[in-house]
Structure 1
Amino acid sequence: MVLNGVGVGRSVAVGPTLRMPEPLAEPIDEVATEPQPEASARVQAALAAVSADLEARGEKAGGQAQDVLNAQALMAADPTIVEDIEARLGDGRTAERAVFEAYAGFRDLLVQMGGYMAERATDLDDVSRRVIAHLRGVPAPGIPESDAPFILVAHDLAPADTALLDLGKVLGLITREGGPTSHTAILARSKSIPAIVGVEGAENIVDGTFVVLDAAAGTVDTSPSDGDVQDARQRLAERASLAAAPLTPGALADGTAIPLLANLGSADGAAEALAAGAEGVGLFRTEFLFLDASVAPTVDEQFVEYQRMLRAFVGKKVVVRVLDAGADKPLSFLNDAPEENPALGLRGIRALRASEQILIDQLTALARAEEAVNGAGVLGAGRHGSGAADGGAGRAAGAGAAAGAPGAGRVDLWVMAPMVADADDSEYFTTVARELGIQVAGVMAEVPSSALVADQIFETADFVSIGTNDLTQYTLAADRLLGSVANLQDPWHPAVLRLVGMLGRAGLDAGKPVGVCGEAAADPLLAVVLVGLGVTSLSMTPAAIADVRAELARHTTAEAEALARAALKATSASRARIAVTRLAAANAVG
């Protein structure tokens, strides 16, 4: 029997399955017999212990996982939740029940908010279970122990579990819930663990079932033939050989250069990215400086972190995204007003236009960091108090930098705005950026309207970077967190690819770069399709670079364009994937 889901990566896994233990039973709603001061003290101790444990797990995991786990640790000490727990203890709830109800109430609120905050719901559930387990004096449910390697099956996985998976034991992951941008998918990709999420019927897989997990096809074969197993093992051997191959720049088989860049959340991931062969940074997320702060970070505070990142990539390009926050990532100093549908609300460049000083400070810090690293350039005074003396001169410099490469000992800083919807957004951001000393200013294409008016956007933007995660979500009206619509949250969908093609053609006509920094770039075969649609660079989690580099090298420009045409003719994401896979296989044989 073959089960279908959304594959993460291109690898395969072969072996027996083992299920995650069921979560702790919900605490009984009963009248407390423990005095409130004692219950409160136990709760405080449990919260502190869980917070410390999550921080320790994060430090051990490092990289992107550490960012996720540190955010979870903050949830365990969130003052609003602590206050709610205390109120419930005062109403006569037991310690366990008070914790359960407080976290459940906050979880429901996040789910209703949608978008980024809804993505934290699973994380919140995990914190709640860990606190309750501590109160009961029992281990929190986690990854099962086994003497032999296994493929893990779960309803969903918490970041704390995924981050510390024993790669010597866990061969692959199968989850009932989640989509390609869930934490399970993102962390699995960062660890190069083959995974399939949103698998309908995963709950029926019993322990010990020998399966072939094919992430490239998005399938779980629960009764594979001997030939299927042999083919899967051959693919594993080929991947091992690939991982040992020398690092080379990304390029198609005919020599067409396709730079392979890294998506990073902080400068801490620089060494890993360079070791994986990243040719620069295609998406540096700056949210880590803002999301846990009660006030906006100062220019000096931002300058330190930006300079650290730029120094790590001297001689390469670094594309920085300014703050991508708003109602779905509420910040008290930006916009924390409730919205019924925050994913469609005041976020990204919309929020920054409403709170312009935050944008000005961020751009100022970035320009200073570039000047400090490169040791050249003079920042004049623009209408905002600093920046290039002439916006037109800044644009000309930006266009030149976009076309070339940084000199030895220099870093090439590009800065882009998120959630740009039209030419007005683009003109606003690029004008402010250039006045503040940013030489290369571009935009992110995540809203379908940006593709429809791409020619107008390129009149002011030096480059466009496509965020396929949100572009897919908004194009197909499918919440990227819900397993029930995970089949729609698929960048292979022809509607999404047609929008990418519009952006690619507009970039070609304008003579300006078009990159992809969404999770789609980490899918090797889809990466080839994106190149065939006019994409000129790809940015991804460092762990995916080797696979993408190898796949690009198998296809010429003409073949990539043919694969793109095949995908565009399909009527669904699954049919596009099948059509491209078949054509690629035929090309390889031919």
Structure 2
Amino acid sequence: MNTIDPVCGMPIDPEITEFKVERWGKTYYFCNEFCLHSFLEDPKIAYFSMEIGIINEIPTYSGGLGVLAGDTIRSSADLKIPLVAVTLISRKGYLKQTITEKGEQLEHSEEWDPSKCMTLLPTSVYVQIQGRPVKIRAWFYEHQSPTGGVVPIFFLDTSDEENAFEDRMITDHLYGGDGKNRLKQEIVLGIGGVKMLKVLNFKIKKCHMNEGHSSLLTLELLKDNEMRPDSVKNLCVFTTHTPIAAAFDKYSYDLAYELLGNEYPLELSKKFAGQDNLNMTLLALNLSRAVNGVAKSHMNHSKKLFPGYMISAITNGVYSYMWTCQHFRELYDKYLPGWANEPELLVRVDSIPDDEIWDAHTEAKKDLIDLVREKTGKELDQNILTLGFARRATGYKRATLIFSDLKRLKNVNKRGKIQLIFAGKAHPRDLSGKELIKEIYKYGELLKDEISIVYLENFNMDIAAKLTSGVDVWLNTPLPPLEASGTSGMKAAHNGVINFSVLDGWWLEGCIEDVTGWSIGPSPHEVVGDEERRTRELDDLYSKMEYIIIPAYDRRDQWIELMQNSIGKIAYYFNSHRMMRRYVTEAYL
């Protein structure tokens, strides 16, 4: 049986090739000596992320940041970008969510067995935490593309009998524990990650920090480079995802000294991470040559937060094949062969007959309705305009904005029936986020005789794929400018779903009014007060639903044209293949 050369993608017969090598418990085969040498010796891009959503069975992600990391890895494998990823094992996941009949979120550990899907390597490294050596092991998981490209992912784990009891739990829960445990996790990820790659004999060309959680790696790189900041800057790439200074990871220097001791002198940290506290974002900014935000608007906002820094914009994208449902995959395969590895071909969506686009959407919507019935026991109507909203349940996402004026919402429903599907987890310590879930349940009960409202518990990648492909309209109502980018609307667009969103994050680049979807509220370039903004947002929300969206949905030819625009003017561009090509040319080379 043939296999594929992971460097050039050529098919190979393992029985006859003389070029092969054992690594990480696997055998790799090559078509020639050059590819073998390239696999072993070529420098790699080391991609550090606290969370990675690679498959649903590995619950080491909480939301958008981790799913984006997974899409980054998938596209890198397709494009044969020499990437290696480092993250934490998070043995008990982020949280498994159940919701009571009254909408109260209950959290449970999502324990899983790494040995069922990855390999524990014999290699180990040590970091010093509170004066104790903490042993770190690595689990190996490989993502392989049909093109032959591979990206190894190393999941760092402190659960070892050699460690003190409290240290074994460092890598248990994603973002778990108090600030002290969070800093321990960041020591393991950043410092431990660099050490692990060294003992695994990787030659590293760049270290890409996906958010500031891993920025302590810069201190380890300073030690390795004779304390030369310019050498470290040339090695580092930093992507910031956070639009507000209050959300950056910051730790007191007293805590930093307690955990790290003198191994990384405080004066060194203060020079690059700020005098007042250990600011992980500032540390990454000061020791990275390439820095980017995740949308043009986020870049501009980040420049205001950090004046004087060179910050570019590489707008996020999503992995086209994964986030396109099976019905549309088959359609694209038929009319746009090669689209999965060349998503820009989606610009030719006009070549697909209208009725086949509608049929694919109808099947995707049926799949979602079946899922809702299975999960909640509620029966939604295939023929009713369906809006989807799935976000982390937290205040600035404003999941309940649509319920601000029930009279107007009821008027919308009289003009044309609607139904709403919500999903999303609240962080265990986010009490206001939990209250939002309860409020949605209350509105669901209050409006049950007029509007069907369902909430899908334990939101994950599988549910996200069903939601973003099965609804008719994707609703997004963040409070500007707090949506750095957002990617769920991009996933929806790959399936012909229409976006209806506040002008923030990526939607500022993707929205062509009445063509690719609709905006909610004023442009961010307008100077308006909070009260006026909210008034205009609510007016847009209800008026456009009543007088534009519902009438358009009733005219199938007009709606299919909008679907085609969503695919051909959004999905063709807002994908992770385009994103990764930008990283290669603007940050990695």
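Tell me which structure, out of 1, 2, gives -10500 once helix-only ellipticity at 222 nm (-39500 (n - 2.57) for each DSSP H run of 4 or more, over all residues; to 500) is calculated. Going label by label, the one that fits is 2. To test your reading of the models, identify which of 1, 2 gives 18.5 for mean count of other Cβ atoms within 10 Å over residues 143-150 when calculated. Attributed to the structure labelled 2. Where does the value 27, 55, 17, 1 come from, among 1, 2, when P(r) over Cα pairs in 20 Å bins from 0, in percent, for residues 15-366 alone is the thing being computed? Answer by label: 2. Identify the structure, out of 1, 2, from whose coordinates FRET efficiency 1/(1 + (r/R0)^6) of positions 239 and 535 (r between Cβ atoms, R0 = 35 Å, to 0.05) was calculated to give 0.50. Going through each structure in turn, the value belongs to 2. So if we calculate mean count of other Cβ atoms within 10 Å over residues 255-262 for every structure here (1, 2), which label has the highest result? Looking at the calculated values, the largest one is 1.
None of the figures in this text is laboratory data; all of them are computed from the coordinates on show. Every value quoted in this text rests on a predicted model; they were computed, and no experiment measured them. Cβ atoms are built from the backbone, for glycine too; each structure is taken alone.
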